[in-house]
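Below you'll find a set of structures to go through.
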Structure I
């Protein structure tokens, strides 16, 4: 694997570690709680969606491998966070395998990573977008976790 692809792999690992850290030690009530504001999501939804999106962009769109994804179901996720660690391990392995197959292909054209992308995209564009998207949801998850912890705490 090229140094650039290894750098992408390490960055995905880092973001997935940060994502899982947001739910570490939290019970089911905490991971299913949504902040009381329009358009917010639970930690379970954020982690589920970030993993599904990363797998879609890297494995499905960049590497052109088969994936099964139901984006709408990601945003309706409820239940236990117990399955998220195994899901993250599965996505990590699939991304590492996909990246290994992309040596010498970073400049190949792919459909743009977003509908509003100004031009045809490349494999590299997909990877950069996916890392940025995952990191964005890490930030959402960190804030959601902090809001959960702050419920009922008095302002000083």
Structure II
């Protein structure tokens, strides 16, 4: 065990979007149809915010998927979150917090009561759709994170 403390660096933002995305079939090693959100830096990362919006007129249910090591051979599902139709893209529908304690139980919680995700060096964070999207509709995912 190291006696050197590790501190996160500057805040970074990652954004991903996909139009007419297909469903991901849960698998331990297949990344086909997953939407890459971010890759952790050389010393790992802490994801503090993960938001989703959609233009779809049907709900988009998402898997939160971590590829441990980033080589596509060790995928794990960290949560499943419902993204209601037109969330974040219609005046009365806010974006969806994919790290909400109500929808992703079991994740670590910070001093403010907010869930977060620790990623090891090279881990990749993806989202995957439970069912395919409507044609011509777009899913947006935005993350705020800090590399160590």
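Every read-out reported here was derived from the displayed coordinates using simple, explicitly stated rules and does not represent laboratory data. All values derive from a computational prediction rather than experimental measurement. Cβ atoms are built from the backbone, for glycine too; each structure is taken alone.
Given 14.8 as the derived value for mean count of other Cβ atoms within 10 Å over residues 15-22, which of the supplied structures I, II does it correspond to? Computed on structure II.
Of structures I, II, which gives 0 when helix-only ellipticity at 222 nm (-39500 (n - 2.57) for each DSSP H run of 4 or more, over all residues; to 500) is computed from the coordinates? Working through the options, I get structure II. In this comparison of I, II, the computed figure 17 for percent of Cα pairs over 28 Å apart is attributed to II. In terms of relative contact order in percent (Cα under 8 Å, 6 or more apart), the structure with the greatest value among I, II is II.
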